[in-house]
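Please treat every number below as a calculation from the coordinates, not as lab data. Being a predicted model, the structure only gives us computed values, none of them experimental. Cβ atoms are built from the backbone, for glycine too; each structure is taken alone.
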Structure I
Amino acid sequence: MMNVTKTPLPGVLLIAPVVFRDERGWFTELYRAERYREAGITDAFVQDNVSQSARGVIRGLHLQEPNAQAKLVSVVQGEVFDVAVDLRVGSASFGRWSGALLSAANHHQLLIPEGFAHGFAVLSESAIVHYKCTAAYDAESELTVRWDDPDIAIDWPVRDPILSSKDSAGLRLRDIDPARLPRALAPVNS
């Protein structure tokens with residue numbers, strides 16, 4: 001019971017779960033493996049993360065290689081502009097990005113496959129972001145790409161963002177050794 005929409009990037013999916021509303025409020029399933037399998041999403045998630053951020057924060061762009069992670073991102077409180085960037089060497093969409101508005105109000109989720117960097121900008125006063133990962137966090141495998149890399153040219157809805165020191169020191173995609181990037185080996189969910 002969910003609507004799955006393809007984005008311009010192969011394998012990056014926008015998911016709209018069914019939300020049941022009545023006079024008490026609302027209820028939705030954040031995740032049920034069987035339902036996602038029926039929609040062709042077979043990722044095995046092994047770690048859940050939650051972050052809280054203030055308005056104007058940009059987190060990202062992050063990925064792990066090796067020990068790649070697919071992520072299923074949703075917003076529990078507030079609103080964010082969530083972004084995926086294809087960093088798979090050899091992919092027809094290498095270096096391209098896709099973004100979606102995720103909020104506690106719209107209940108949308110973004111599925112980001114392995115080989116894609118992820119980041120988000122907080123648009124509300126604060127936001128709580130929840131994401132499921134298919135691999136555990138591995139600091140040695142993490143790559144940080146500049147949020148404002150002009151070669152990627154993400155149209156962020158935030159100017160003068162609040163950044164961590166790690167994100168401020170991110171590299172331009174052109175400055176990352178291609179041997180450190182993932183490879184496009186096989187088609188991903190689409």
Structure II
Amino acid sequence: MLRHLWVAAKMMIIVIVVLGIAYPLVILGVSQAAFPAAANGSIVSVGGQAAGSALIAQGFSSPKYFWSRPSAAGAGWEASASAGSNLGPTSKTLFDTVQGRVASATVENPGLTTGTVPVDMVTASGSGLDPDISVASGLAQTPRVAKARGLTEDVVRALVQQHVQGRTLGFLGEPRVNVFTLNLALDGLKGSR
């Protein structure tokens with residue numbers, strides 16, 4: 001019996017060393033060598049200070065900024081509470097929430113009507129922390145942002161187009177715009193208030 005316990009203990013130590021220490025260190029080394037920015041959280045710095053991550057949405061509420069998708073994560077864009085609302089397509093709560101968001105979007109964004117609001121402006125992502133918006137959402141928010149910043153819509157629209165990221169691997173997903181990096185570029189525009 002003691003011999004079996006000793007064999008089991010040795011196997012447990014080997015598994016802990018290999019899978020608990022060696023394997024994670026190898027994966028860490030490979031990720032740091034191959035994808036250093038992503039491995040370190042895709043942190044974006046402004047003036048030498050970390051301003052945020054390009055991978056996690058942030059709640060922008062000023063009309064001077066492009067807004068992320070609505071969030072169901074905690075009190076909103078709370079990375080520690082990442083989650084969807086878990087409301088299905090037949091949910092009255094979801095219907096009422098989206099209807100309220102559509103009404104708000106048409107009031108806050110000049111030129112939008114009930115039938116032209118991009119779906120990602122009024123629905124939360126599965127994680128509640130999606131850092132990207134659709135190109136249509138970016139363009140729909142352009143008049144509001146331009147007016148709030150005292151810029152022409154053409155200047156702001158061009159900035160949105162400059163920040164469009166194509167489909168992943170050329171065929172996965174849809175073209176998108178990272179809200180955080182777009183807003184940082186917006187802050188860097190000359191003549192912007």
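Out of I, II, which one gives 5, 24, 31, 23, 12, 5, 0 for P(r) over Cα pairs in 5 Å bins from 0, in percent, for residues 89-128 alone as computed from the coordinates? Intermediate results must be reported in sequence, preceding the final value.
On the way: I: 5, 16, 28, 21, 14, 10, 6, 1; II: 5, 24, 31, 23, 12, 5, 0.
It traces back to II.
As an exercise: distance in nm of label points 7 Å out along Cα→Cβ at positions 25 and 73, calculated from one structure in I, II, equals 2.5. Which structure is it? Mind dumping the intermediate values first?
Numbers: I: 2.5; II: 3.2.
Comparing all candidates, it corresponds to I.
Which one of I, II has helix-only ellipticity at 222 nm (-39500 (n - 2.57) for each DSSP H run of 4 or more, over all residues; to 500), as calculated from the coordinates, equal to -13000? Kindly include the intermediate steps, with their values, before the conclusion.
On the way: I: -1000; II: -13000.
Label of the source structure: II.
Distance in nm of label points 7 Å out along Cα→Cβ at positions 9 and 145 computed as 6.3: which structure among I, II?
Details: I: 0.7; II: 6.3.
Label of the source structure: II.
So percent of Cα pairs over 14 Å apart, for residues 113-168 alone, computed for just one structure, reads 67; which one of I, II is that? Spell out each step's value before the answer.
Numbers: I: 67; II: 60.
Structure of origin is I.
Can you tell which of I, II yields 2.0 when distance in nm of label points 7 Å out along Cα→Cβ at positions 17 and 49 is derived from it?
Numbers: I: 2.0; II: 4.7.
Attributed to the structure labelled I.
Of the structures I, II, report the one carrying the highest value of relative contact order in percent (Cα under 8 Å, 6 or more apart). Show your work: numbers first, answer last.
Numbers: I: 30; II: 19.
Largest value of relative contact order in percent (Cα under 8 Å, 6 or more apart): I.
Starting from the value 17.0: which structure in I, II was mean projected area of the Cα convex hull in nm² calculated from? Don't skip to the end; give the middle numbers.
Values: I: 10.7; II: 17.0.
Source structure: II.
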